[in-house]
Structure I
């Protein structure tokens, strides 16, 4: 099958208007959100149903071309960007937005992969339920991509990663067959838990087309505070103290370094600092519960009072309205956008045991400043689950390109320390193209071979999202 025949066959499945072949028209779907990767593709296609996806996959299989699954294209590791060889077809599921079922009594929701995360949250809310996955990109990222990257976000501390929120999946396999695993069960002990193979696989084993998701009772109240802490060790101690006082009402616990907040105040309109002076480290804390707001607010005030007495906090501001809470959250959620505006940086998405977060931050800074004294360290993230975003650049724009060219050396410093502390070089962003080779340094030969064996079993011809993960 030549390229012209391939395009004709793809158009026969979804219609000519849903097959892009013009270079300018394809361009937005051939690069990642950060602009780090750019690939080429024979076509970008937009199926409207699982049947469409299966038919497109079969056409690609017959034509011997690769397949790149794609959703909202908000990933940070190039996992949804095709390679430069141009021998692939992008299958973008953004048109697949149906809500197939809401079972409030079972606390379950079945949606198609193209639903944005914000839409999933909205549907849950309309049925007096909560879908707790929450990301800065929730207005544009899609649930299929969230599942395929095992997205984390700010509420992992209480509700877990996407992996813990998925009850079942529907997947189109690399040969075009459809596996319907949309069982909305909490208990199903009938052999291997196959759905887990596709969660976090970044589209290398199949295309997730629909998901059965776990819902929760919707909290009736929230209490939000920004706290100035002396250092990361105090932040970790504060986390333990607040959890001991408030239990699983602690929904989110985020740490933000001074450099991160400074960039937000510089680049994001209407952003206002919580205090007159930007502290070295801040913590964004949120409690949620079924009790009324005044009781939850009193609990937060009591917990913070104990923190002040213990020397774990130096100042705090408690949101007095939903608008104030949103403003505090905007400071945290706009860090990535502010960094993007500022310019290119060397990004790390790492995880270490919570007990070793402070050690990582202290030792990493010491090691890096020994070699690059004027490096700007932008550190922030989900300290409650040990996941930090640790990004480096030069404040001097003219000096930054030379610094970025040292990425392999800088990665080695950061990642070797993460590995020494029993951590992971990819906490929630995945491997994609960015860390595909890097991971082989930090995982055993046995583990890498098991992953490759799974890839061969599901995709023996290597056509599903090649050049990613393994």
Structure II
């Protein structure tokens, strides 16, 4: 055991330290694309322990990789292969510190599972709206550090808009207590925004004040069938004008996506007797009643059918149907993973240009790589598309993944051409660290590097990620 690990062990105790082979299970990312090596995994139980550990690492120039639930898709929580870094896991810091129903806020430790935060809000008669497929294992600190999006951004915004205050351990071991539950605080730079989306490169988020909302009386959903992404955009405008802020989610997925889910998740049922090129899953939440929500959704869909914006619609009439419809959307990523290796893209473009982007990029990819399959789905209501590419049938996974750089170039150059971003909600991590240099201006990159140098001059905080 190294000298720094021995000193860290004295801070966190035997239950707070994993070393040797035990530590290596945490040095692999969820997709098993990045395999690192950790000097140790440290599991502090409180903020003071985090600060002490970070101070010891700063004194010894030991790199630190903060880690939440390790559900990220860009390798941000995986150390490199040198074996010099320690992983700081926030898993033991999982306490709900308090709920203020008058202020509509909740203060939580960073290791709380997102699902536990959602449940605590419900028990208090409130809603914490961040929702994503990994919510049963993702931790709120990781959600904050990646500025997670999810399925309710259309109504409630990204994580950045759901955080009022933060507690952060800085790279020198100082504790910044910014746990203020204020919606207005115009006293200088909004420091919390530096750490939201920074992927642990500027400090370790240890606690947060989260924004809560009234708990809806009802949530209803429907799957609609349509022919093209252009039709989905027309439908989005139509239903937004009629449903307003009650429209919570608007998720597009192709028949290719549905076919994968039906194949790899036995028991899944197609929403219509016949198949259609594209589908949209819509959710409406209402503060009045389920009846009012259903009537509003039915009226909007009846109008869309009457004007031939859509080809068919299926409304959930029970909790089981509601959950089954969401499962068709939520299981796409896992179904594609079960199908075999694929090349993922998490991009955003202006909503008005999404259909153009899909058509142009599909054409360019099929011209360059005949037979590739686009598994296209995403949060159309906020311009975020998961544009994933699977190999043609019969192509060996290794041969296909060898084409990743060329495929990325087509997808990302197209994104840039449509005024978009190569990362909408997954972050950069190590996967897109070098790629972003092609698309950000020199001014932007230098501003980011200046902030990094100012807060982490020794460069110990999650090195090799983002920049």
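Computed from the coordinates by the stated procedures, all read-outs in this text should not be read as laboratory data. Predicted model, so just to flag it, every value in this text is computed and none were measured. Cβ atoms are built from the backbone, for glycine too; each structure is taken alone.
In table form, for the structure just shown:
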{"read-out": "If mean count of other Cβ atoms within 10 Å over residues 100-107 is computed and equals 16.4, the structure in I, II", "value": "II"}
{"read-out": "Distance in nm of label points 7 Å out along Cα→Cβ at positions 204 and 348 from the coordinates reads 2.9; which among I, II", "value": "II"}
